[in-house]
Structures are given as structure tokens and as C-alpha cells.
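Before anything else, here is the set of structures, which you'll find just below.
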Structure 1
Amino acid sequence: MRAIGLIIAALSIAMPAPEGAGLHAIDLAIDQEPPRPAFADWLNGVRSEALSRGIRQEVLDEAFGGFEEPLPIIIERDRSQAELLTPLEEYVGRRVTPAVVKTGRELYARHRALLKQVEERYGVPGPMIVAVWGIESNFGRFSGVRPTIQALATLAWDPRRSTLFRNELFDGLEILNRGYIDIGHMRGSWAGAMGQVQFMPSSYLKFAEDFDGDGRRDIWSSPPDIFASIANFLKGHGWAPDQGWGHEVYVSPDAAAKITAEVARRAGSCQATRDMTTALPADEWTRFGVMGTGRGALPETIAQASLVSGTARHFLVFSNYDALLEYNCAHAYAISVGILADKIAPGKPPAAAPAQK
């Protein structure tokens, strides 16, 4: 769907990845953009509102000192997100490489005791936490170099999703106001996502955890806080313990055509949720011709699932998959996380999704 001469805010917010998965993928484009206000005037309005919200003057002076123009690279990156422009199969191939899987397994083994503690508290499996960490920031190796406040201010000034990013900008200023991090270290993705977990400011305020008990919610350098924050985010968005995320399946061209014609699509505020089917029980998928990857019967672990399709690969996904889409609402992202998690701890079949009552 394309907007003709209208500003449409795509409310598919979420968190982020290294310079591209940072914010939930955007599903609506704008053909014609209205004139932008003069940046200096706009920024003065932001400063005034921030003061009225209780942000200290010295925080604003530090945050906006020397910042006189929006950052063109930020708007450029906003218009070219890899999760949306790269086919699912190609994106998975780039992100879930043998080297990434090897690193994920090594880090899972290194942190297994800590990850077990996090899993016991939040109900999110350790391999899934490590997979999100890996896709988001390459296991903490790259969490972004863009100045967060300047990136958020640029996107808040840009009319495409100004309301969304204006709110994130004020949340970012609140993080500075509370002293959780200083402006010099507050850097992240082009979309303003921060730390090794790539949280947007709103998600930081809501989901970041102080798991190591040092009084700081340190998503930048503390493994306990990083792992617990990822788990708390997924739990907060409905992750159900002891259930998997999904299962790859085989769908013939004839079966795919029949499914497209007869199975309803989901509704939702982002394109990804509209590009998957409603959930059906396994016997219904079998009736439509969906089979296991070996072209045999569907695994017994599949009970109630939606179908997600790329060009050549297909997946039946459970309700936990929705929590991954909340992190970044793009199938290329969520499927990559799920596949990586399965490869980090191979051999354990995904648990069944409960049948709808």
C-alpha cells in the first residue's frame, strides 16, 4: 500500500539492530513529502517542551550542544531498511552464516550458567536470547556509532514518522535526565536504538533490567543486564515458556496458490503481520498440502500456527513469533532470529503451540 500525497505514520515501532534492524521495520512509503519546518525553529520548540516535561536545562545544553542541522545519513538509512528491501531467503543467508552460528554456540556455552538463571526468571530460552543478541548487535560487537539524540531529533523533524520519533526523543532525553548514561556514550543505530540489545528509548524505560544488581540498567556492557533485558522484552510481549517459535515446512506451488486463495490474512499495524495467514490447526494445513521439510507429515509438535512465506522457504509459526515481530516487525528479521536460535542449540524440536479454544 502506498500513500498518495498523505503523511502516514507507520506505527510498527520496536527495537532494533546494527544500523538496519534498529527500529521495527516500516511498511508504508510516502510519495510526496510536505515541507519541513526550519530545523532551528523546530528544535527550539523541542527544547521548550522538554523543559516543561522536567528535563533539566543542563541536560538539554549537553544533548543539543553544537547540533545545528539534521543528519542526512539518518534520513537516507530510514529510506533503505534491509529487512524490507532484501528478500527473506537472502537476508537469512547473510545474517545466519556458519561463522555467526559458531560464535553463537561458543557464547551460549560460555554464558550458559547466567542464561539459565535468566531463563528461570523470565521463561525465555537461552538460545533465543543469544540469537536476538547476535542478530541485533553481532553479539555486542557492533551496537552503533550514531549519536542517539541527534538521530532521534533528525527523524522527529522529518515528517514521515515525526510523532513516533518525537516521543522517542523525549524518552531519550529522560534517560539522560535520570543519569542512566551520559551523552558521550549514548550512541546506537541510525534509528536511535541503543546498546547491545538495541532498545529504543521507550523500550529501555519499560523493559531494561538491572539483573546484576549494581543499581544500573546497563544494556551497553553488562551481560546479566543485556540478557535479562532481552528476555524481559520478549516476556513483556507475550512470550510463552516451553513453546517454540515455529517450524520450517514444505509448500508446493499448487498448495501455495490454494492457500493464497482460501486462507485469510491477519490484520495488523505493520506489513509483516498482514503478510502472514491467520492461525490454523495442523490438520487444516495438512489438508492444504503443507508438509514437513522432508515432504512427509507435519511434525507432531505443530498444533496451531500461521504460515509465513518467502520466495522459496515457508514457515509455520506459533504465537511466540509475534514477540519476535514486536522486537522488529519484519519477517526477514524474526525468521533469522528463530533459525539462529535453533542452530545454537540443535536437536531439540520446537514445542507445540496450543490449539485455540
Structure 2
Amino acid sequence: MKLQQVARLPLALHSPRAWLTLFGILLVFVVLVPLLNVAFAPESALHVPNYIISVLGKFACYAMVAVAMDLIWGFTGILSLGHGVFFALGGYAMGMHLMLEIRGEGVYRSDLPDFMVFLDYKELPWFWHGFDSFGFAIVMSMVVPGVLGYVFGYFAFRSRIRGVYFSIITQALTFALMLLFFRNDTGFGGNNGLTDFKRIYGYSLLEPSTKLGLYVISVLVLLGVYLLCRFVVTSKVGRVLRAIRDAEGKVMFSGYNPLDYKLFAWTLSAVICGFAGALYVPQAGIINPGEMEPANSIEMAIWVALGGRGTLFGAAAGAALVNGAKSYLTGAFPEIWLYFLGALFVIVTLVLPEGIVGLFGRLSKGWRRLG
């Protein structure tokens, strides 16, 4: 069948069973978890502690990044090892707003952020103007990563850089921006980054109700991101993206321009990561250049590989599983975490190339045959 004919074939967004499963998951995380946090006393065995709410909110942000990563890697065949940059830029946009929210309340009681007073800044840098507006900060958390992603992707894809070479230059981009943000004279807090946040949109970040609200918003945005990406990959555009992943030369021969499709997926992925970073920062309480470390971007690829490339849902589940293991192991056995992560990646590559979702799919087929 020709590519044009394949691209016209309709795909359902979800089967009825999948919609029911998605609704059940939504009920658990948006209704049940907040209810257990609010309705039961802290000493009750059914109570979900406030710190767990914050952790789950951060996991939801990581899951958004994993879904965005799966869109570009699992469905388009482009392995990025630099998505941490987009996540961090979105985080910095929100962090700048949160710093300006507490003007006059810092250690130095200045209208400038504390680190600028310490570094003898006389006035607010020009690129900080406008970030006192919450709406502006939200928009810029998507625009800045989106513009960077578009410009970088345009020149990279136009030059037909593919495979491991593309992965290497994304790592180079990550490392270069990390070194830039580590400098004190760039106006982003240098090594310490941005921290000491107190309020968001007038609500205290120390209040349990604010943390719960941020968690619920993060889960709902994750759902929206998932449905958006699902819509993309089940559309004609998604069919072309898969064709580019499997045989880019044939796509060009069929009359499609891969540059436009790859650039669309790449830019959308960057925008999603930026928005995830903006939601992450008020829940984490800090943003610094460490978020741009190349190791973080590699870890994002591991989330997708573990959950299952080309599934979206599996990518989100992989992010939750890896970060859940990280939270436990870095506290209980901090010296073995990196060994565990490396072993996990090797095992997934050699034994579970389709990830956990693929494993469950094979098991369910086996059970149906036995039945």
C-alpha cells in the first residue's frame, strides 16, 4: 500500500477499554489521592502525606517530559539527548517570575533578587522585564524552548544530521548551555540558580493546599499532553512521522518533505518540556544549571526505553517507575543508584527492547492463547 493511502487510514484515539482504563487512572490520582490527603488525619494509615503529594506532582512533570520525548524518539526515530535544556529553560522562566513575586522580601530587602544584590547589579537585566506577570512567564516557558528547538532543529534537520550524530550535537547543546548558566554574569543566579520561592499567583508555596493544587494541575496537564500527543500520532501527521522513522528516503520519494514533519514534532516536544519545567519549579522549590546536566537528558531516554518506545503511556509509566526507584534508592542505598540505573538500561536494551508495555502485551497474548 502506498504511503499516501496509509496516511489516510483513520485511527481511533483510544479503544473503549483504553478510555475506561484512562478514566480509572484519572480518578485515582485526581480524586482518590487528594481525598486521602485531606480527609484523613496525619496519624491515620490512609493519610497521604504532603511530601508524597509534592513528589507525585514532580513525577507528573517528569512524565510529561517522557511523553514529549517519546513523540520525537518513539514515533519519529530521533533520539535526543538534550531535552533537559528545554525542561530547564521552562523552569527558569517560572523561577524568574517567582523571584520577582517576592520583591522587597529577600535578605537585602531590595527590589532586585538577592543574588543580583550580592553580585552588585544596579538594575534588573533587560531580559527579566515582563516576568513579574504570571501569564507572561507561562507563555515564555513555552516560547523560549520552542524557539530554541525550532532554530536548532531547522539547521540540524536541513543539514540531514541523523542517528548518533544528532544525539551527540544535542548533548553538545546541553553541555554548552549548562556552562553558560553556571556563569554568574549571565543573570540567572550562576551555580546556585534561583530559589527561595515563597508564593505563586498570590498563594503561599508552603501551604499544603497550594501543594495539592499544583499536584492536581500537574496531573491534569499531563492528561492533556498525553491526549494531544495521542491525537498527533493517530492523525495523518502521525502516520508520516512513523514512515519517516522507518524509511525516510521512501517518504521523500513519495512527495513529502521530512523537514517540515520532523521540525513540527521536535518543536512541539520542546514546548511540552518547557511547560513541564514551569510546573516543576514551584513544586521543587529551586531551579539551577544542574537540571541541564547531560546525565539528566540521558535519564529521560531511559524513562522512555523502560516504559516502551512508541506507546506514550509506557513512556509516562517509565518516568514514574524510574523516579520512584531513584527516590527510594538515593535515600536507602545512595551508593548503588547509578549502578542500578546503568544495569536497568542494559537489561531493557538486551531483554526488553519493547519496554514494560511490550512485555505486558506479550504476556496478555500468551494468556489469551492459553485461555
Structure 3
Amino acid sequence: MDRDALLDGLACSLRDQLVAQATSAEEQERPAAERIAALVEREAAVLDEATRTELRRRVAQRSFGLGPLEPLVQDPEVDEVMVSGTEPAWVERRGRLEQTQARFSSERELRDAIERILAPLGRRVDEASPLVDARLPDGSRVNVVLPPLAVDGPALTIRRFRRQGFSGQDLVDQATMPAAALELLGAAVRARLTLLVCGGTGSGKTTTLNALSAFIGAGERIVTIEDAAELRLRQRHVVRLEARPANLEGRGEVTVRTLVRNALRMRPDRIIVGEVRGAEALDLLSALSTGHEGSLSTIHAGSAPEALWRLETLALMAGVGLPHAAIREQVADALDLVVCQGRGADGRRRVVSISEVVREAAGPAVRDLYALRGARQHGRP
């Protein structure tokens, strides 16, 4: 067994002792760093000073931080951390997945880390409620799935939150879109056209939406609505609304649909829905068709036509009995542009098309203003 494995095993053992000792009021009053240092000196005095210092750090990580994940969540290049049981953790860097050496030594250690994440948020996950989706104080998103749903042990996913979102110029510099496309979209936002950003999971929809929001006038009142607050707008007059899941008793849920309805009473100049994924689509379409133009949103779809079809399907989920033709009319009235984003095999995220919504005999359709096919860009003057 190598030195790291031995230190990890010893750190876990000392962490268990630390927890056991913390039951007394006298121990709880002592600073955590002092308790850890005393424990290491008593149980590992034969080790050299450098090794004892490293051991103190590992015990602290397992007691109060995210254990072996701590270096990963502190790395500014890591966008997402993915853990499945005691297997090595994976991370996403620059759009590519990489396996790391970080791993939990036991399922118990992983569950302890999950509890340390969720406890300050007032959330709990157990066998009776094995799924949880939460937002950390820094804005990062956390998803947890426990056995028996997660077959290979607890699954923990942390999507890092960037305190400073990408600007439009950043997207151009990173080849997400050409400067001409950014200029077109910026003009559309300033002209109060309604934009829908579509793409698959991890394609960068929210990043692009956040960048485009910078073109909204500084004097406008903006209401943002999200499942978990990720958008970071730079305007002065922004009201951020976040949905709330039901508590352990199944009460207190506030849905995105409820927030969309309420936002109409808040005198918004712009409504930004982080992602349309349910029956709130109908309320959003109604708002956009009755004077709240210039709004922005995202939706899961692989192309601009698919985005329109999905929006129609989600609106029908509201169950109000509107005919399909009426929903299609609302979609045609509400939307002006659809921006489609994709992530390539190389991990790079790119805007693959910008399409205007047009009316045809069968209902709303799209016409490309810009399209990326292979390495070539195509667009109308």
C-alpha cells in the first residue's frame, strides 16, 4: 500500500475519533483546528512534521470540507465534478472529461461529504428520498442520487458556478460564435426581439444567455426565473426569482410556472426564464404574446425546429384544453429568433445556427440567418 493510501486510511480513522469526541460540550467549544492538531499529535507523533501537517490537512478535509474533492472544487479550470461511489472522480475541463486520482475510500466517507454539503442548505437525502437537487451558497449546483437508484454507490455531481460570467467578447475569443453573429444577436436584444437559446445538456445555453443579457438596457427592470439561480446579470435593476422544491412533508413547493405568473405582476420590462422545461411554457407564451416582448430563455432541443416542437409540447402539458393550432399560433407570435448551440467531440461549444421564426401554412417554422456546417460558416447578408 502506498503512502497516500496509508495517510487516507489514517485520516479517516482520526476523523471518526474526532466525531466521537465532539459529543462533549467541552470539545465542541474548542476550535476545530486545535482539536485536529491535538488528535494528530497524540495518535501520530512518530511521523515527521511534514507528514503530520499533511495528515492534519486530510483530517480537516474529511471533517469539514469535501474530502478528496476539495482540490477539484478549488481548481478554477474545473467546470464540473462527477463522483460515482468509490470509483475515481471525473471532472470537466475546457469541455473535456478527465478521470482524476481523487476518490473516496469508502461509501460512508462519500455519504458524510454529501451530508456536509446538504445540511447547511436545510436539505436531506436518504433511502426514503434518494434524489436531491440543490444550490450551494456560491451558486454551484449539486445533484445527489443514492442507492438503490444509483447502482454503483452514491452519485454526486457538482456543477461549478462562475462568479464572473463570460461576456459576449469572451464567446467570440473562444470561437463560440463569430463577431458578426454576436453583433446580430446584440442588435436583436437591443431591438427587444424575443430569443430562445436551444441545445443539449452541457452545450453552454445558460452561458450564452447570460452573455446576451448584457445587451439589455441599463434602465430596464429585469425579472429572472430559474430552477436554481445561475444567471449573473450585470444590470442594476434585476429581480431574481428561484423555484422551491417541496419539503420532506411534500409541502411548500413553488414551481417555475407559479413564478412566471407572478412575474407578470411585477412590472417587468424583460422576463428571463433560465430554462423552459414544463407547463410554464404556456404562461410564458401568453406573456410574450401580450406585450412582454424582448424576453430571453433556453430550452433543451437539438435544433431550431426541434425547439419549436418542444415548446409546443410543453405548452400542451399545461392541460388547459387549448387546441394545438392555437398553441402553434402563440409560438409564431411570441418568438423572433432561435439560437442553437452544440458541443463538439473536441469539447468546444459553438453556436451552430441562428434562425428567425417565420409563419408558414402549417404553422411556425424557422429560416437560418447563420449556420455552421463543419468548419464553414453560412449566412445571409
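Consider the structures 1, 2, 3: one of them gives 11 for relative contact order in percent (Cα under 8 Å, 6 or more apart) as calculated from the coordinates. Say which.
Corresponding structure: 3.
Using helix-only ellipticity at 222 nm (-39500 (n - 2.57) for each DSSP H run of 4 or more, over all residues; to 500) as the calculated read-out, with -13500 as its value, let me know the right label among 1, 2, 3. It would help to have the intermediate numbers written out before the result.
Working: 1: -13500; 2: -22500; 3: -10500.
Here the read-out was taken from 1.
Between 1, 2, 3, which one scores greatest on FRET efficiency 1/(1 + (r/R0)^6) of positions 55 and 175 (r between Cβ atoms, R0 = 35 Å, to 0.05)? Walk me through the numbers before you get to the answer.
Details: 1: 1.00; 2: 0.75; 3: 0.15.
The maximum falls on structure 1.
Bear in mind these aren't lab numbers, they're just calculated from the coordinates by the rules spelled out. These numbers come from a predicted model, not from an experiment. Cβ atoms are built from the backbone, for glycine too; each structure is taken alone.
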